[in-house]
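Given below, in the form of structure tokens, are the structures.
What follows is calculated from the coordinates using simple rules that are stated; it is not laboratory data. None of these values were measured; they are calculated from a predicted model. Cβ atoms are built from the backbone, for glycine too; each structure is taken alone.
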Structure P
Amino acid sequence: MFTPIIDNTKLEPANREKFSILNPATGQAFAEFYGATKEDADLAAEAAKRAFVEWSSTSPAARARVLDDIAARVDKHKEELAAQITLEQGKPLDEARLEMSGVVKMFEHFAEMADTMDFSFDRPGHGAERRIDMVPVGPVIVITTWNFPVETAAVHLAPALAAGCTAVVLANHDTPSSVAMLIEIVNQANLPHGSVNLVMGRSAELSEALIKHPAMRHLSYTGSVNVGRVLAAQCGAEIMRCTLELGGNAPAIVLPGSDIEAVAQELISKRFWNAGQVCTAPNRIYVNREQHDAFALAAGNYARKLEVGDGSAGETTMGPLANGERVQSMERIAADALANGATAVFNEPSPHNEGFFSPPRVFANVPDDALGMKEEIFGPIACIAPYDDLDDIIARSNACDLGLSGYVYGPDQSQADVVAARLQVGTVAVNQLTTAYIDAPFGGIKVSGLGCVGGEAAVSEYLFPRLTAAKG
């Protein structure tokens with residue numbers, strides 16, 4: 001049983017709505033949580049407001065020590081947390097372990113940021129003694145998503161704490177238990193009571209209540225563009241700053257002369273990572289026409305070898321989708337690809353009769369007007385298309401209102417770099433797969449987001465440059 005956590009106290013379930021937490025591998029409930037009310041959201045905001053007074057006045061060096069302590073505590077429980085992620089989200093246990101390793105590193109990294117960043121500096125001139133102090137903006141709303149539940153909490157929470165902000169975390173209703181476990185661990189560190197609070201339940205109602213609360217001064221969200229638009233509009237009405245890491249429709253361009261077997265292995269492995277439920281996954285894979293068929297064949301061979309099953313089973317290499325809506329969406333995208341003339345390279349039905357399983361699928365010769373090319377797939381479908389002209393395919397890659405990540409592979413690094421520079425995305429990976437690093441800014445352009453996560457830029461999201469000017 002999981003309940004909201006406010007002012008370091010787990011609330012009693014009485015008079016709160018009960019929700020089931022489903023195991024996506026079975027579709028059956030394995031636990032319950034009790035939702036927060038609007039009144040609980042107000043109490044959480046007030047707790048964060050009280051704690052902010054003390055935490056914001058704590059020195060950056062002291063904040064660094066607390067974050068290091070949090071990292072050590074999370075590290076001790078990372079196996080338990082990984083198992084919980086697999087249970088409620090579905091990904092293979094090895095993938096959940098990688099998620100937790102990243103979470104530990106996040107707290108360690110932002111401890112270092114708190115210790116090494118310059119939070120105050122002088123600006124001489126103009127006949128005044130001027131000092132600029134980077135001051136924390138206030139309590140922060142952190143809204144998680146279900147594909148990386150603990151990571152999306154930590155990616156915003158760690159830099160917010162490093163900056164001197166407190167938080168109310170709103171956990172996604174599909175994956176609240178692993179986030180609740182994280183918050184309990186965080187609250188064991190030497191933070192002021194109420195520094196990190198947790199609510200979950202009817203997310204739209206709770207987020208609106210938190211945004212309207214005058215104590216909350218910033219919102220950080222990872223998730224869909226549609227929800228991001230709503231949150232941004234609500235924040236705008238309250239003149240509240242926000243950090244939004246939203247969806248992607250990543251183009252991947254494979255240049256002539258590439259090592260097709262190796263490139264297919266890399267791109268398709270990321271396409272099916274976390275059952276395709278990754279915002280940076282290569283979504284539209286464009287291969288030069290001469291190598292298109294060979295790439296599609298290699299992609300199909302990769303998909304054929306995937307072991308689809310319960311993420312807790314050792315042999316599983318791809319788990320179920322997080323919920324039933326994603327399964328229905330995959331059926332719609334697959335049917336549309338075939339209706340639009342795509343070639344089915346690998347399209348076998350799922351052998352599973354229970355749970356939220358969707359089989360890996362590979363389609364070639366997919367036209368640009370197919371759903372799998374126009375919208376973020378967010379599931380285990382690979383859409384591959386040939387191209388003839390490089391300028392044309394760059395233009396087609398950029399003809400999208402999303403701009404999160406992109407990929408370029410080619411035998412000539414300098415040519416690949418030139419192509420990468422022309423893609424209208426926030427991050428481009430060239431001849432490798434990594435698009436996000438803990439110590440570097442990561443974010444999207446166009447409608448893929450506002451602001452950045454990662455590195456010093458992430459801490460800066462929660463700071464305001466306050467000028468103090470004294471008579472010279």
Structure Q
Amino acid sequence: MITIDRYYIGGEWVMPDAPRQMPILTPSTGAQVGTVSLGNSQDVDRAVSSAKAAFETYSMTTKAERLALLHRLAEISRARMDDLARAITTEMGAPAKMSREVQAQSGLGHLESFIAALEAHEAEETLPSGDIVSLEPIGVCGLITPWNWPINQISLKVIPALATGCTCVLKPSEHTPLSARIYAEMIHEAGFPPGVFNLVFGDGEGVGAALSRHGDVAMMSFTGSTRAGRAVSRDAAATIKRVTLELGGKSPNVIFADADVEASVTQGVFDCFDNSGQSCNAPTRMLVERSAYDLALEIARAAAEAQKVGDPAEEGDHIGPLFDEIQYHRVQALIGKGIDEGTRLLAGGLGRPAGLPKGLETGWFARPTVFCDVTPDMTLWREEIFGPVLVMAPFDTEEEAIALANDTDYGLDAYVSTGDEARALRMARAMRAGGIHINGRGSDYGSPFGGFKQSGIGREGGRFGLEDYLEIKVRPPFSV
């Protein structure tokens with residue numbers, strides 16, 4: 001049984017103020033694998049005080065000094081990749097191959113891109129007026145990360161803070177503490193000064209809100225649900241701190257008849273189901289030109305039925321369980337809502353998949369599901385399901401495709417497949433989303449990630465990610 005009962009504060013592993021135990025469950029069986037101690041506002045105070053004291057000196061370090069630390073962290077990340085992958089599979093159910101090659105690897109990929117961005121970064125610029133603008137670390141940063149991409153999101157927040165000379169307090173999801181603890185161990189081994197990075201485990205009410213409200217925190221960076229993002233914004237408002245948010249999504253995937261329909265639909269289905277559908281930028285609304293719609297339905301049904309679901313501990317390209325019991329029942333409720341509203345079910349449906357390996361019958365596995373003929377007035381069109389559930393609809397014209405694609409409160413990513421370059425560029429310009437995928441290709445490490453509308457505020461990744469952690473100061477040139 002794993003016990004996590006220490007927080008990383010001031011360069012040391014310390015006891016919480018008043019430990020409150022929470023079980024760590026593995027989603028493949030629902031069994032308890034350990035416990036984590038949840039913190040409170042006193043733990044936050046201690047961590048913020050440590051970060052505030054460290055900022056006085058760390059903010060004055062040179063770019064070369066910070067790059068040396070980041071390069072050392074990259075070496076350690078490579079060495080501990082398997083440890084991270086095993087932790088992610090255990091705590092949130094990502095299959096072994098995905099945990100190793102995508103989930104854990106994303107931490108290193110983002111780290112390397114931030115190193116490149118920092119190497120190219122210039123802290124000062126002379127304006128045409130002759131005035132000098134300097135970009136300086138904003139201060140102590142509160143960082144709140146989710147369970148669905150634990151290391152990906154930790155690296156997208158912690159690394160730009162450390163790279164720019166900020167100090168930070170991380171509150172990872174209380175449901176995925178194993179990988180977060182390893183990340184803290186890596187930072188410690190890399191030699192970052194005490195207090196520069198601090199880790200407090202806890203829930204949103206006990207730790208997240210205290211961090212957001214804290215008067216010595218200059219910036220909050222949050223990834224999670226749009227509902228929780230609103231709470232962070234409200235809590236941060238009293239002290240007028242900077243807030244960046246990466247929130248929900250309901251991404252459209254527009255497929256024209258002149259695309260490779262079989263390849264585009266098949267990839268769209270598997271992209272929707274990837275990570276068991278628990279990705280905020282998943283292409284969950286597939287819009288297909290009407291002349292290819294019937295063919296697309298056949299392809300989508302076949303792809304959904306071919307999607308394997310299995311033991312996350314096993315190697316392979318299957319998907320694993322949903323994250324926990326609450327998530328499982330939420331997905332089941334939304335599938336049931338679609339059925340009750342008369343939405344046409346093409347594949348999958350309620351319940352667990354048939355043929356699960358022995359011992360996994362109690363795990364939180366959902367059936368890969370596709371609904372078709374979905375319209376904007378239906379629940380499944382509008383709500384983020386966060387499970388392996390795809391909805392499909394036809395369109396007749398490019399203008400209609402744009403209108404349908406944009407008919408959502410969200411705007412994280414959008415996808416388009418077409419053989420016409422001019423059309424692809426028109427669609428990319430017209431779709432209201434922070435990231436556009438064209439013919440199956442999206443952006444890479446170092447590119448900005450974030451959304452329009454209720455998908456968030458700010459961008460993560462590369463130089464754009466660094467900028468969110470910097471303040472702007474202007475001064476005239478020296479003269480006597």
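Suppose you compute Cα extents along the principal axes in Å for every structure in P, Q: which one lands on 74, 61, 40? Don't skip to the answer; put the middle values down first.
On the way: P: 69, 61, 40; Q: 74, 61, 40.
Answer for the origin of the read-out: Q.
Thinking of P, Q, which structure, once mean count of other Cβ atoms within 10 Å over residues 191-198 is computed, gives back 25.2? The read-out comes from structure P.
Between P, Q, which one scores greatest on mean count of other Cβ atoms within 10 Å over residues 7-14? Before the final figure, lay out the partial values.
Details: P: 15.0; Q: 19.4.
Across P, Q, mean count of other Cβ atoms within 10 Å over residues 7-14 peaks for Q.
One of P, Q was used to compute distance in nm of label points 7 Å out along Cα→Cβ at positions 39 and 55, and the answer was 2.5. Which one was it? Please report the intermediate quantities before stating the final value.
Values: P: 2.5; Q: 1.6.
Derived from P, not from the others.
Distance in nm of label points 7 Å out along Cα→Cβ at positions 103 and 415 computed as 2.1: which structure among P, Q?
It must be structure Q, since only it matches.
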